[in-house]
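In structure tokens below, several structures.
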Structure P
Amino acid sequence: MTHYDLVVVGAGSGNTILDDRFSHLSVAMVERGPFGGTCVNRGCIPSKMYAYPAEVAESAAHGSDLDVDTVFRGADWRSMRERIMGRVDGIAAGGKEYREGLDWVDVLTGTCRFTGPRELAVDLEDGSSVTLTADQVVLAAGSRPVLPDIPGLHDVPHHTSDSIMRIDALPDRIGIIGGGYVGSELANVFASLGSSVVQVDSAPHLIANHDEQVARVFTDTVRRRWDVRLDTTLEKVTSGSGSPAALHLSDGSTADVDLVLVAVGRRTNADVLEVERGGVDVDDAGRVVVDLHQRTSAEGVWALGDLSSPEPLKHVANQDARVVQHNLLHPEDLVVSDHRFVPNAVFAHPQVAAVGLTEQQARDADLDVAVAVHEYGDTAHGWAMGLDDSGYLVKLVGDRATGLLVGAHLVGPQASVLVQPLIQAMSFGQPVAGLARGQYWIHPALTEVVEGALLDLEEQLG
């Protein structure tokens, strides 16, 4: 049994906690996979590295819309994969090599589980096992994709987001189960690069957690590019007639595909860690319960990111890690996590971004709601991009009682960038009145669609 001042479980955002200010401590870092966690190795970074060439391909295929003679002739999937994965694998290897080079950090590769309060058993990759104890433990072990028990699924080629980006060849036909941001982003990648895509979801529209108006614009747009089956579920999978897999849906339809991607959600790895044996409480969803300082119910145990947050987003995990880092270094001056205005985005074509309440959520909260909608096609840059009839928009939700912005929802090009001044306004409590006219907006930049929406909302708020 080896005792440490600090044990960090998980080398994703957990790895960002350790810097030279901890060098006077004895530290162990436990990671069962490559350094960098989900984001670097099988999540947001490689998926966006696929999303960009997909956007280039989509633009090339539609150059004629702007009187440009371009055409999309295909994608070299294998070369693309090697370029992308070579980059992320190098980052992961470099991160591990750096940590192993520090004389105050012991890196242990293996799976760990609690055996008692601040006591962990680590099953190492060589088959041996060690037991660690610590004064402080940070849990940053993340989450994993859910793979539901669908009859026949394991008899056909199938993947989750963990593995789909490393396949050997671009499939001719792919079936995607799930209409959230993961399924929709990957559907966009494969459709843009030349695959025939069937996407299945039980909701009436894709990205159903977003504002309904935005979700409908997104769904109506992408279903012109791939086959979207809504209000239906996958009942079973069989080997198709002349195809590797046939999807049998609850609406009675079927679809023949070459492989299946399951993207129906994620679950935390708290069960793998057996956190209850360490006195760590979990909620009904299996997430580790933390307070405003990221402390768990067990003394000396902290948690962050997907393991404890209902928002499985890298920027949330990074924020949590900064809070844990500060609180470990300054136990007499604890800071709190600010989860009030967590933004999110869908990196597809079109992009979607959001922060705060949807219109329906605001009404359900009995707010005196004002809503403004401004379309991309009503701006000069929108005209330049040929977006007059696209339906792309910025939708803002305000509270008449306070004059504050309580929600922002965008669908269209660069939505993930255009949302930033709206996040800032909400985070710093800036009233809508004067927010547009109190600053310059470069003309004729695409940001004018945000300016227009703010002006419309200010008028409605009176």
Structure Q
Amino acid sequence: MKFFLLVVSAFLLSSFTFGQIILSPSWSTIQNSNFPILTAGVRYFDAVDTNVVWAIGYDGAAAKRNYNFFTTTKNGGASFTAGTIFADTNSYVISNIEGIDSMNAWVAAYKKISSDRGVIYHTTNAGVSWADGGTVSMFSTAGESFADFVTFVTPTKGIAVGDPRLGEFEIYRTNNGGVSWTAISGSVIPDPLPAIGALHREYGLTDSYAKFGANDIWFGTNRGRVYHSNTGGLTWNVGVTGASDDIIYLAFRDALNGLVYGYTGATLVCYSTTNGGITWTALPFDPNMGASDICAIPGTTWYASVGAGLGNTLISYSYDDGLTWNNWGGSGIQYTKLDFVNSSKGWAGSFSSNVTLGIAGIYKYSGLPLAINSINLMPAEINMYPNPSNGEMIINLLTAKEGAIINVMDLMGKMVYSENVKTSTFEKHNLNLQHLAKGIYHVNIIRGTEKYSQKIAIQ
């Protein structure tokens, strides 16, 4: 049985044709991945800092799906250097890539022919050479083992996660930069769900993980669950999202607040958590939400997403924890992956062509620095009442500052009301929305560099 995951139409294309593209004003810097073949797509992406990015490519125009090449930059993308990881293209398929710095990176990979077992490889010389960084016992059981991903929460502390072997998820931990790995006892890992009828036994998925800080790690499963460790991989718990099938992408902006994409049958669904993944709440799938990848934007409480499929070719952001999304603009670009390192530096992967001018495979964020949405950091600073209301409300902000911009959005992300309040101070303001239909809305308040958002109900 194949335990790896291939999702989103961008990754399932048997051919790809470059059409007319219009750059987003916020993503107008084009960079060349230098992948070694024509029509290569970015499969996995890891932006380490403002200078260092690592990516895995794949053949976007052939059924053979070559996943054996990588690219990296150490100068913010001014130039990328590409190469291969394994000696051939038939032994392994890469599951994820994890950059440590400009010289060091790790990949997990599984056996291509049998679609099982696996290895973790690493480089210490910027990809000039790669070597097996695991042990002979890791991910070695035919038909059961499968290497899903390897990640590091600090340069020395990391984990490698694989599918259940002998009834327990196969998880290893290093505390010395991968010099040695120790198996985590199944007694501290919640048991995977067994096969029931048409449902497969529970297992992990390639590149389906997120991390925050020095201790928090999450990974998704094919049964709609999310495993979480807040001890750097030493102990684990599990939460149920509500999706019945694959959890494909995860993003956390801090140790408590996160988003996941998953599937219930053929339907793509989104869930949010405010307690680290213990419980999850379903979110509506906004038309501007990209279905190919999501990420948190460090230094802010915002998220970004990209789309590559038919009707979902876009790049967008959310400042209200995934409830509504805003399109950055542009068209004709299939964005496959993205990652940010701070509020002003981010990269998005796409498809490249070595013969078509201006189509180079990677786009760098070129917009203004993204603001911090303070509502979840300082909730006491905003108070709107009554809520629910008949449309007449009072906005109470404890800290007086000059003026404010008030935008009201419906659940589809459409702005239905806007007001620019020009006063010397802004502590209490009457807001009249009686002209709006009954329903749920989001009030977004901008004061200088501060942004606030609150959900309201008009009855």
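Some observations on this one:
- Structures compared: P, Q; top value of distance in nm of label points 7 Å out along Cα→Cβ at positions 153 and 177, i.e. the largest, recorded for Q.
- Taking mean count of other Cβ atoms within 10 Å over residues 225-232 as the criterion, the top-ranked structure out of P, Q is Q, with the highest value.
- Looking across P, Q, the calculation of helix-only ellipticity at 222 nm (-39500 (n - 2.57) for each DSSP H run of 4 or more, over all residues; to 500) that yields 0 traces back to Q.
- Structure (P, Q) behind the derived value 22, 51, 26, 1 of P(r) over Cα pairs in 20 Å bins from 0, in percent: P
- Given -0.73, -0.82, -0.99, -1.33 for log10 I(q)/I(0) by the Debye sum over Cα atoms at q = 0.12, 0.13, 0.15, 0.20 Å⁻¹, for residues 33-192 alone, calculated: source structure among P, Q: P
- Taking FRET efficiency 1/(1 + (r/R0)^6) of positions 49 and 89 (r between Cβ atoms, R0 = 25 Å, to 0.05) as the criterion, the top structure among P, Q is P, with the largest value.
Every number here is computed from the coordinates shown, using simple stated rules; none is lab data. Remember, it's a predicted structure, so these values are computed and weren't measured experimentally. Cβ atoms are built from the backbone, for glycine too; each structure is taken alone.
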